[in-house]
Structure P
Amino acid sequence: MSTASRRPHRPRKRFGQHFLLPTWARRVVHAIAPAPGDVFLEIGPGAGALTLPLAESGAPILAVEIDRDLAADLAAHVPGNVTIVTGDVLETDVLPYLSGLEPQRPAGSASPRPPRRLRVVGNLPYNLSTPILFRLIDLQVRHAVFADATLMLQREVADRLIAKPGTKAYGVLTILLRLHAAVTRVLELPPGAFRPPPKVRSAVVRVEFRRSEVRVSDPHLFEQVVKQIFQQRRKTLANTLKGFVAEPTAVLAGAGIDPRRRPETLDLPELAALVDRIALTRRPSVL
């Protein structure tokens, strides 16, 4: 959510509201770097700390806000290039709204509109950041609509997104997002950047969606396998796959992976190779 409103608003704990202060909001908008052709989906605009300076670029913005009071107050103050939708971004179908938004043609120019680029921005509630990230992944997998997302997160969640294999932060979220995007940390924010100050530090990350670097033959099975083995991340791979495949050691050997390794040590290409071998064991024999 975002910063000070025209009238005081008491932050609601159930929505995880921490309002970004204006000085920091400007720094985040600078990091977003709006450009001609951009159309934005903003998640949780709150009182408009990011919405209003971002709107100065002239870019169309669809802002989805779950808090009805904040949505109504913001709707009364935003310029015409901002559309406010009251709802939960986890349940709201944003694509029909976004499909009706077109980039602005440069003022006084007869040239055509620049190419359309859909971008996501938001200060995500700490208690919902992971579900929202999975929601964005799902939308991208099914529709390939977004160019990037610039998001404020709890620093520990940001650490998970950029974690390397073999580290404690490396896990399911790291892998499933990395399958579809490159993630970089662009800014760190202290608790004092928000009202009320959270008990944790925050970070801004940029998620740049792209074609996967590895080929995954069965995305649904890939997700199943990753979740299965990371539920027991400290066990050997041979043990984590018991009950999932008939002969875990043989499957791992076929993928060129030592069965004594632990799930948290596998990189993306190794995971893709493992899933391909598992898929082979599940195919019916051809007589």
Structure Q
Amino acid sequence: MKEDLLQYDQGEIALILVELDRAIFANQKWLHDFHRGLISKESIPGKYLQENSHLETPFGQWLYSGSHSLLATNAGVQAIETCYQQLHKEACKLARAHDTGREIAADGYDTFIQHLTEYQNQVTLFRDALLEIKGIFDPLTGLLGRQSLMMQLTKEQSLVSRGLHECAIVMMDIDHFKSVNDKHGHQSGDSALCYVAQCIRFNLRPYDSSFRYGGEEFLVCLPNTNRDNAFMVMDRLREEIAELPINLSNGKEINITISMGIAMMEADVPIEETLTKADACLYSAKESGRNRVEIAEPSGSSS
């Protein structure tokens, strides 16, 4: 369930949460009106007597709207759909019995409540997953936060160890970031961070991962990428960041540069050591003049 949701950015997750909460609230009103109809002499709206009644409620309209295409394949959403259809199948039986003046059987009502509980449980599980995913994103840049880093790198390390692919780790840091804050203010510094994050997302493939590592430092994981391609892609990203100006809230424009260090994952090298190598290359790029990409030599290399 959560893996599918990682394909969304923070803004989309937040929007889905807002829409979900509205749909849940609207469904509570439908449930209140439905129960009120069952225990009173009032008629139940005809739309709740139809086979497709699950499409007529506000929750159903959101659930089947297709407004978020990736949700169609999410296991959590599919579980909700199954429960919701079954819930309304049972609700329809109760509504028809009420409409024709027949007595509602206790076991039929119990079945309805059982499916209602299952639906509510599935919605809660999905909402909790959304909240968890939202929590692992950095709120400023929208990139993944550091807390999800090791989980992703461990998965890639396992594939590298089994010889299934190559994977590059890139550490990057904005050059002279402190001077941006000091000269233009922290709001401008935030603009620079968001600009770099946007450039990273735009230039990566869908299955690459990008993280805000801390402060003005970022980390990128490039699965299925060899040493030469990793350098080429990151050097192109470095050039793009250096060339385009950042528009600040005070009307000024600034240019920034970024330094990078790359290390390739190796089958017998722990993740922490790979990170240390990438960080050492980043430090070397800084010491060599900044606005550079340095890449680590493989373990045991004499060069």
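Numerical summary
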| read-out | value |
| --- | --- |
| If P(r) over Cα pairs in 10 Å bins from 0, in percent, for residues 103-254 alone is computed and equals 9, 32, 29, 19, 8, 2, 1, the structure in P, Q | P |
| Computed 51 for percent of Cα pairs over 18 Å apart, for residues 183-278 alone - originating structure among P, Q | Q |
| Distance in nm of label points 7 Å out along Cα→Cβ at positions 63 and 191 from the coordinates reads 2.8; which among P, Q | P |
| Parent structure of the calculated result -18500, given that helix-only ellipticity at 222 nm (-39500 (n - 2.57) for each DSSP H run of 4 or more, over all residues; to 500) is the read-out and P, Q the choices | Q |
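The numbers here are math on the coordinates, done by the rules we state, and not lab data. It should be emphasised that the depicted structure is a prediction, and the values quoted were computed from it without experimental measurement. Cβ atoms are built from the backbone, for glycine too; each structure is taken alone.
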